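Several structures are given next for inspection.
Every number here is computed from the coordinates shown, using simple stated rules; none is lab data. Owing to the predicted nature of the structure, the values given are computational and were not obtained by experimental measurement. Cβ atoms are built from the backbone, for glycine too; each structure is taken alone.
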Structure P
Amino acid sequence: MGNFLAFCEVLEVIGRTRSTGRKSELFATYLDSLNVNRDQRLVGDDLDQIIHESEISIALACQYAGEGAFRKTTGKRVGIGSRTLALSASNFCDIDYDVVFKACRTVTGSGSEAISLLLKNLPGVKPKLRPHEWTLVQVESLFERLSECRNRDEKEQILQQVWGEMTPLECKYWIRILGQGSLRIGFDSRSILRALSRFSGQEFEQLRYVHMLTGSLYDTARKAVRRELESAHFELFRPVSFMLAAPLSKKDVSALDFSQYVAEEKFDGIRCQVHVGEGRVSLYSRDLNEISESFPDLVEWFRFKSLTPIVLDGEIVAFEKNRILPFQRLQKRLGVKNPGEKLIQEIPLLFIGYDLLYHHGKEVVNEPLEVRREMLESVCDSFGVSFSRQFAVYNIDEVRTLFDAARARGNEGVMLKKKSSSYEFGQRRQTWLKVKEPAGSLDVVILYAHAGSGKRGGTYSDFTLGISVREDNRFEEEFVPIGKAYGGYTDQELRKLNQRIRTLILDRFGPTLALRPEIVVELEFDAIQVNKRTKAGYSLRFPRFRAIRWDLSVSDVDTLVDVERLLIEQEDRVTESQIKPISFILPDTK
């Protein structure tokens, strides 16, 4: 039951299927093949065990397709990098990693694809392959063993077992599942929930809600099979998906009843969910990973406050001398576990709350925003926690005035929140709207085009953009990458773009095309960030197409010097504007 090869074969078909509806249908059919009918006559005492294995297999299939080797709520990961996997597979195949494997990876554009093809096609490898009939449950045990390994030799033994006992197709998807990221088949958690809905006959919205509460496709699938969706409930220290905001469009402006909304300033920090209770404080980022170790000063600050059990939604900002510091300052603290006292002193932090999810032992997410807000202000006032201010608005002119004031203070813009709205987990609807403008724009050139998936399957819809370094003595190239973008164009523009791309192909790397640099794009972005891991030394925050400039040539492309000048202007503007009064309530910092 739950044959891993059959699972991988379904994933392979889903990856070749363009229709998202058809993808969900295929997966639903597969889930049904794992299901044991409780009314079916089975042999005596084996019935309960068979039903249990069926439930686990269905849950693991959903987890592997959308979450990875481990449920997100476990916090587990396997510390095996792509290079370690590639070296191990090269040793198994008896090939040179630098000469052979790297070339294969370049051609395919994927390490997992390269390993699969080498295992499948090298004559000297075939005698080593003795595929074992792995089940989904056995694969779970394999992942657990890997997570418990404490040295490279132990991991290498397991990897060598995988190369020899799994088929090449299984190896490809096993590697991708291990990576805890996308399987790159255009099949996301929403599509998996639709498949689960089709398979179980239960409402998609109810499944989506349970998924938000549990934070796990595995747990959602088990509850769906058992018909126990009603048992799902909000728990402290189990983060839930954040409510998201849609951009305010021109169409929205004409149709919106502004009196039904309140406005808040949008801060330039990182979104954070704070869970407090049972003598414990935990911070979670927007991807639901715990980030407490990166911000021990905030954890201690909340612990000192001795709050009643509570879950707050808000923003972490760098903060000093009564002003919010530029995001670039906060960036130095991101991803740094257990920062030293020097870094903590250099970049002090502040949490600004703007919503309440859990209070007095129960979830309040279904209460209207007005009610949640009243509770939030009461808690924050009582314990000295900072929180955002809200402003009444009645028309677009008042929104523009608030927006200009927010920008003058160095904040990103304005949020509009519907007073009657519940907290909509992971949704991007008209109940929260963001009003912001790009920090700047650059004329760049398309260097690489990457194949899309799902509805964009068969087209090139993701692009690596470059700036000019032709006259820059620091570089030998003419252009270096400055960012990647995959939105901001219409379907018609994308079709025209793809027609032009096919005349500019220099090389192919699997799903990626290297292009002759001729297509110029006006790219807008929210900020420029120093990034020493890139060749340019900088990257763009939230880049997107503003326009495809068919009228421009590569001689019009902006330079690295232009990027550096814009960064200086950006830092000067933010530093100067942040001196003005800021729009939130300061905590008692004693």
Structure Q
Amino acid sequence: MSRRAKQDRVATDNTLGADAVGTRNVSRLRAKALCDQLGAEMERQRPDTSSNAIELYIRTYYSLLRSSGEIRVRSLEEAHLYGESSLHLGARETVPDLSAFGYAAARLPPSMPSIERVILGQSPEAFESFGFEVDAWPRVRSPGRRRRMKDDGAGTLALFIASASDIDDVVPILAAYQIEWNKLHARLSAHPWSTSMDDSAWAETLDVPEDAVTSLSRALKRDVGSLFATIAKRPLDLRLRLLAGSFNQYQRAAERWWRGIEPVYRPSATDRPRPVYFVSSNTHALANLLGGYALAHRDDVLRSAEHDNPENIWPAIERALDDAPDDLPNLLYFCLRTHLRREKSARPAVQKWDAEGGITTVHDPGEVEVSAQVLELAKLRPEHFDPRLQMLGLDRLAGSDAVIINIDYPLGMAAYQLLSRFGQGVGEVRGVYVMGKAATLNGRVGDVMLSKVVHDEHSKNSYLYRNAFSTDDIGPYLKHGSVLDNQKALTVRSAFLQNRSYMGVFYREGYTVLEMEAGPYLSAVFELVDPRQHPRDEIVSLAERTPFETGIIHYASDTPYSRRQELLSKSLGYFGMDATYACATAIVRRILASEIAR
């Protein structure tokens, strides 16, 4: 255990279990003994994964990407295969793994079948300095990742990276995509086929289950016949290049991002920076709960839902209208997306409605794919709030000078960069709240997990913190899942960079939540309250360091240990609204109660 960790005071309530030993007035000697005991126990439990095949994979692609030219993705395939990723269990089999292929393809643009090389860069200036005029290239998107991408239409894809986590994410995705593409090409080259075949015939040709073909088509939202015809034409030999970059460039990206938000947070340079509650979630939950457009325009939203019936949602709406009115808000929030697609005038109407209620959205500030919302508490209209937010004293919000800055949760180390820059630009920080998806090793999809310990694979730190949330904060609003508190979370570098052996080591030591942002966020929280940069490979207690609340909530979107769940069947859809809005409700209620109390 490090000297710093030994000198930390005992973490209260949630981290060191002060309730179990008495009151907060326990003697400093007893407190230090408890802290030492917990630290020693965690030191014994902390796994050593330095020799893991995953670490070898990471070292392999970073060493290759140091080359000033292009490398072939095929040079990464062996390390990928022997990494035995839990998302690519069929990598070494000759039978195509359609789940892994679909997972990778859904995180790449639809034009990927025509791409021959991928260029990674940190900014438009970086691309231009190497001769790639990306500003003139059309922008492309993927359904499974928010990432800025440009396609020149001639076989080159420019992919913007906001942090090192983007490299850890993209490289294994490209390797998995190419491995499975070439397995599919080999099968299709050896057997007769026709683009008019149904899923059953494709399954027989490829020697895969029929539901795997159906799931692939559903995940990619396209006809698999045309995709397989393209794959049959040629094997794939992608080339990859990382343009010269630096940590400083990541900081510059964060600076551009904050400059896009600052004029809304602080319209005039002479304005005093206002107190802020920082929330990392999504761009719909807080706006729906506090803005109330869907509730106020219920009939319009329901007409669109009845016409399009997304995910066969209409029977559930009818039941809610007849017998379960408490279920209706989440249904309306889910169907609002359909309404916005159907009615061209709806989107500007929602933006105008939100703006009048103190909610301003900044889309992709500074060309960083992390949108933000600034919510001015004094301008919110309590009469439009979701019923779950009703509490005494809401009228007092009119006298508040605080704002909520809510961002669309970033990927991995981008969380550290953005929260660090946020802290430099705002006034008093009154709370940091994070809501995100995670894999659970002991729960089910739709469960909510509350951790009090986070081991971060980026910094190798184990963070102890007092989670602002408890089961009682979320349980009353969660209908379909369970709330699992007192968990331990592991922040991984990438969804692909984990295997059963790797996860098993942590699982045996009580780590049950696998996610990608909590560790970087806590590293940034450390730097918000400490004069030093966050340490490395230490046990860090944040419980008594922070003058503001820190709350982290994860809802389960993945069960990697489950044998019953297929990789492409993990879209939460409407079912995910239950956990999302239970978590968001707990966060907003915490902020409102705190501000009312002031």
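Compare Kirkwood radius over Cα pairs in Å, for residues 81-368 alone across structures P, Q and report the one with the greatest value. The maximum falls on structure P. One of P, Q was used to compute Rg and Dmax of the Cα atoms in Å, for residues 241-432 alone, and the result was 16.8, 51. Which label is that? Among P, Q, the structure yielding 16.8, 51 for Rg and Dmax of the Cα atoms in Å, for residues 241-432 alone is P. Once relative contact order in percent (Cα under 8 Å, 6 or more apart) is evaluated on every structure in P, Q, the highest one turns out to be Q. For percent of Cα pairs over 47 Å apart, the highest value in the series P, Q is held by structure P.
P, Q: which one has distance in nm of label points 7 Å out along Cα→Cβ at positions 185 and 449, as calculated, at 3.8? The structure behind it is Q. State the single structure among P, Q that was used to calculate P(r) over Cα pairs in 5 Å bins from 0, in percent, for residues 169-288 alone, giving 2, 8, 12, 14, 11, 8, 7, 9, 9, 8, 6, 4, 2, 1, 0. Source structure: Q.
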